[in-house]
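Next up, some structures in structure tokens.
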Structure I
Amino acid sequence: MKKLLKFFSASGVWVAGLGVFYFLTHLIGLTKLPVFADEAIYIRWAQLIMDDSSRYALFALNDGKTPLFIWSLIPWQYVFSDQLWAGRWLAVLVGAGQILIFARLLKEFGLSKKWQLGGSLLMSILPFWFFHHRMALMDGMLVMWLTLSWLGLLRAIKTRHWSWTLLTGVSFGLALLTKLPAILFAPVLALAAIQPFLTATKSTEKLKFSLEKFVFLILQAGLAGAIGFGLFLLLKFSPAFGQLFSRGGDFLFRFSELSFSQVGKNLWNNGRVFLTVFGTYLTWPSLGLIFAALFVPKQRRTLMLLILMTLSFILPIQIMGKVIYARYLLPAALPLTVALVLSLEALISAVTTETTKPKWLLRSIKSLLIALFLGSIITTSIRFMIYSWLNPNYLPLTVSDQVQYLTEWSAGNGVVEVSQAALKVAEKNSLLVLTEGYFGTLPDGVLLYLHGKNLHNLFVEGIGQPIHGLPQPMIEKAQRYDQVWLVVNSHRLKLTLPAENLLGQYCRLPGAPCLQIWDLKPYLKTLSKPN
């Protein structure tokens, strides 16, 4: 009875309301944005594990990916018939866990339940978090484990209980098993260890810095690190472990390439990109509030520490980053989001405590500015959510994200329609579907929607890109099928085919390439790939 009464207390109702709000806003139009290339790869890998776990359980290592997120996708593929919805449902669940842990983390910064709930609500609507908590990508799960390791660290320092140290190590290990860039969060955690001492008061004598506590902290950090890296090193039993580090050159400059001038160029160019990403997805008013709060004594030291934590994560990427997308910076958005909540609390507290009459006008102006900034954050976030629900083509994304998710080959426009059309044809005729590429949006995007279906008359295979012709073995194979399709993005088709053989096309934004289906059966003899 006491638990029931507690649930229906004011805070319990607000928590329940936040949960309902979160799931409603995150589940509406969940698959409105077509499958993204990386989502197609991850879901397809999960399906391969379902079909042959002994062969594919650690297949992700070959592409430089750790497997925990892929494994987590598997149960939901059994539960839901829409494979993309199943993958994104996992992201929504991860986001719910992230927000719960975030609320508990805010408590460690001395914030009241009101601010814990308010901060959780803010995280649930800010575009950076809202977008990635609806995408079947590794980044959301990575940050959830990192947040839990941060929380465990703060609790371990305050309570000196080894169980929290164990939680810190396990959660950091799970972060490494989710995505390798978790290692970049280690300096963030090292800086986070300072926070309890910064906020210690005379009444919290046990948090006063001493040599004994420093030694104990080092022991805790050593144990947590050993546990975390121990979990990660379990992957070394796989022969493919070495492949984990094979893709770094695709995204990062090698040390040998980093001249002094190149470092300076990267710092400037990537720095501008990072600022744009945070301003776009955390909103510019949020950054403005954090900056303004630096002039308020109450949280100044903590805010400076949180900003330093953010910089400690992004600096290696800023120096070495060759190809950078916004999702790579999601872990850095975590301390910034904490800073935003603390800034709001500090600014509002500072305004409400100014009671002297000569400062009344100034207090009113400050209150109005805070309200305008907060209103702008909320309206920007709501606008982003509405576009996500109704028409993702209008999402205010950064330029690189527009290319990834909306305009280029990596955007999966038409993939569902192609798979459905192929299944319908295969009911009566044998069909060979040739696609551009070897993995990614094509052919993985088509194959993920065909998993578990009757494919007796249907075969899908990627043949690379761009399409200049067909390899002779593929032409010979095609002769055995009643129908042969080519699924290709229009800008990657280098063949001249009769317009009447275009069976359908699914276009992206104006000016962007369209996904096309071509009937190749009548032209197989003339499509030999040139040497």
Structure II
Amino acid sequence: MTDFGNSDLARKVQELTLLYESSQILVSASDPKEALVSILDAMHSTMGMERGTITLFDPITQELVIEVAHGLTDEERRKGQYHLGEGITGKVVESGKPIIVPKVEEEPLFLNRTGARKSISKDDISFICVPVRAGALTYGALSVDRLFSEEVSFEEDIRLLTILAFNVAQALRISRMMEDEKNQLKHENRSLKEKLKERYSFHKIIGKSNKMKEVFEMIEQVSASDATVLIRGESGTGKELVANAINYNSMRSEEAFVKVNCAALPETLIESELFGHERGAFTGALKQRIGKFERAHKGTLFLDEISTLDLSAQAKLLRVLQEKELERVGGSKVIRVDVRIIAATNKPLEKALEEGSFREDLYYRLNIFQIYLPPLREKKTDILLLADYFMERYSRKYGKEIRRISTPAIDMLMRYHWPGNVRELENCIERAVLICTDHVVHSYQLPPTLQTAEISNTVPSGNLKTSVEAFEKDLIMDALKSARGNIAETARRLGVSERIMGLRIKKFQIKPKQYR
């Protein structure tokens, strides 16, 4: 310890030195507990403090516990536990006011619970305790021992310790705020992951047809494993949705799930995207880039439209699948990766094998567990389920109260051949919801592709007369459905007589009984 004498100037220098050191410690320390230990050490070396403790209040146990100490053994520190109002420390925390004990031997409230003062006569010890307080909140107490001396200015000690305690309280406040925010982020992260898992549960995939039941069974079988999965099916059948369901029901669901659309990347960048590159590997490579494989380490990588990869990228992909290692573009360092692969394609890979545009060894490496998603035209029984689901979703999105899809519109949906599959159906229903003016989606609100014979081969073409008759038939069928097949009620709803209604029903060969 530097000896500045007993002059006021020397003490001021000591105080300023201590305040500066403590502020630097609190600003630079990453661990609050280590910072508190360093502050107590600085108080000893700068001001001659014999013992020092920082006692914090635990809101769960409602006890005061010595968090850090200088001059105490670990066993002595563990003994230092108090209740609010108990002993000097408990009184300080309870009242929020400092207490000075010039001679601990003469103070009955001084408990010496740690037993650290047995080796020195209590007549020689002074005890000073100040609250660690910021605003209205008291976190604990800062206490120090000093060898008793008539020349000691306790007021000066209280002032200095109060400043230090306030700085400690501010650091604790910030630390706890950061910890609370961190815990909140963890909670939100867990909550979001649970929501994603629920959202992408294969039970949430719409479909009750036999072919979709087979898909569900396969998803359930492969999710619990680490096997590579190849999802096949036309564009718009929901391959990415199945990939999500597999991942979020797998053992890697807590890890990264990285998606790559191979078709959207130019050939010159695909290897850099997948495997990363080193700085200066090619023109424009100004810094090192981490590839998708490294980002997906311990997790899952979804390679959509894998058939579009060039042969060079296929060779590197095969190496990663076989050896579990890669090298960045322009680099020589071997990087080990642990990644599960889920691939998808809408093209027949067998044809690509014949043409030589897809490696045979990679095909067999990917084709360990294959899931085929049937097109919508092969699972007609799911069309109405999907249409109702999309109608409810977009009704909520656009704030509309749409209750059902009209019978003629359902017939039109069922007759269409759906080249765009589920994605096209979703777009059709969203459009219909947008332009719907009442509580029912009508056939004329569906896109023209479903109503033009030359394009969809669904509705017979005709002149004005046939068009009017088709519209009239739609109205009657809709009214019959609402009236549960009651002809009289249907006539009243449409504003015609029962006789005219009977003639129209006979003309259009409508069977009212089927609506009862």
Structure III
Amino acid sequence: MRGTAQDAAAMDQDGSRDAKAPISRDRTARSGNRADLAALSARARADLASLSYPTTGWVTRSTTRSGMPVHAVVIVGGGQSGLAIAAALRRDGVEDVVILDKSPAGREGVWDDFARMEELRTPKALNGMEFGCPSLSVQAWYSETYGADAWAALDRIPRLDWADYLRWYQATLEIKIENDTLVTDIRAATGEPGLLEVVAQAGARTVLWTARTVVIASGFDGAGAWRVPALVSDSLPRDRYSHSNGPVDFARLRGARIAILGNGASAFDNANAALAAGAARVDLCFRRDRLPRFNPHRYLETAGTMTHFSRLDPAIRWRVARYMRLVDQPPPPRGFRTALAHPDFHLHPACPWLSVALQGTEVAVETPQGRLLCDHLLCATGLVVDLAARPELSSLASQIALWRDRYQPEPDEADERLGAYPFVAPDFSFDPRDEASAWVSRVFCFNFASAVSHGPHMTSISGHRHALPQLVRGVTGRLFEQQAGSFLGRFIDYADPDLDVPLDFELTHAAPFTSGQK
């Protein structure tokens, strides 16, 4: 069926949020605001200084036996989480932090990559990267850029504006990122007890960092890989299909008929991107009889739940994750409306793909509703949980405990996909599979791979305020434990003077007793 405005109105009546506030802004107007944003940066730095940011450093620097520096923390990923973690660690006196990111400078994260939504999924108030400093907040940045009235009228933050805010945030806090650096392994350091090695490819060079702790902040795909169903990949040439979370040459699809499999946010985002690029027709198919009407994610977005979710019994956390899979969540209201309003968009519920084949120059998709002929397929089919598919987990994948190793559900609650997620500790550290794998507890999993253990929000924008303190306590705890053996000696050797007088002051200035003193 083709989408209509009446369908969109019905969606509102079924409980989805209204999102009618305009979000298009004059992005060219920013050049006139550069001085104001520079002033905001200066104000943010001054405000942070008044809050003792950064605080006094306390991690002892050291080198390996070969003389290589040992860093306190290496963060894999320079997106929003990587930036926030580095800033939070600096706030707690951990200065020697290295951030590695595979993307070029300024393109970290998903915002200029496969994120194709017009605005963020997260309500604008649910963010916590500013550490309670209003002048560092996205609200301050947005209001300085577009005006306070524009912020007040906003429902959710436009995607490209969020990307620009993150770039401003990085520049304001002077956070350095090692770009164009793909991490290929994290392992126990050879001959260096208690240390880790991070191996990366930087262009043609192989680079090695040694660290006391490592934080993996690799985003939503940190648990595996985006994969097209075999139904499609085994039946078509590679140029006739794409995954919605991978590169898509929409310009090449101008005038094409496109079929999309999936009903989530990325399905509608890609449908809108294709139509905006001039696709002749988009057919969106999904197996459910109807789209979800309510979003269980919203129930979890409370301080209590997001702070203490990992304290729940494993059986409850398992059932939450399984329920989320079963009921799913609706597409974002704005993306849904945009698609439904387009005359060349067609929605097909209860329409799974049964087979796919190349028929002459056309792609033929067999469905319970008949045959669909198109030119290109887009699979919005999500993530395959496969830790071994992640290069940075080459050594870790076989050493960390998974949910299937730590929890056995009742037969009617079994879920192979959930069982493949890592069993992550309350401080986001990996749980060693056995005693010989104890080193993995110095690696922290701050990405979507922690979703079953910590809930689906903890490493996203809405979870930062609650998750970052737990992660930072975990990292700083490991760092402090590693220095515990030398603590007493360093304490006794401490000799920074509070009283600015010579050491022989008492000898040269001692006053004699006077005779007859009473």
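What follows draws every value from the coordinates through simple rules; no lab data is involved. Please read all numbers here as calculations on a predicted model, not as lab measurements. Cβ atoms are built from the backbone, for glycine too; each structure is taken alone.
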Computed -9000 for helix-only ellipticity at 222 nm (-39500 (n - 2.57) for each DSSP H run of 4 or more, over all residues; to 500) - originating structure among I, II, III
III
Given a computed value of 0.30 for FRET efficiency 1/(1 + (r/R0)^6) of positions 224 and 368 (r between Cβ atoms, R0 = 25 Å, to 0.05), which structure among I, II, III does it belong to?
III
Matching 3.3 (distance in nm of label points 7 Å out along Cα→Cβ at positions 64 and 464, computed) against labels I, II, III points to structure III
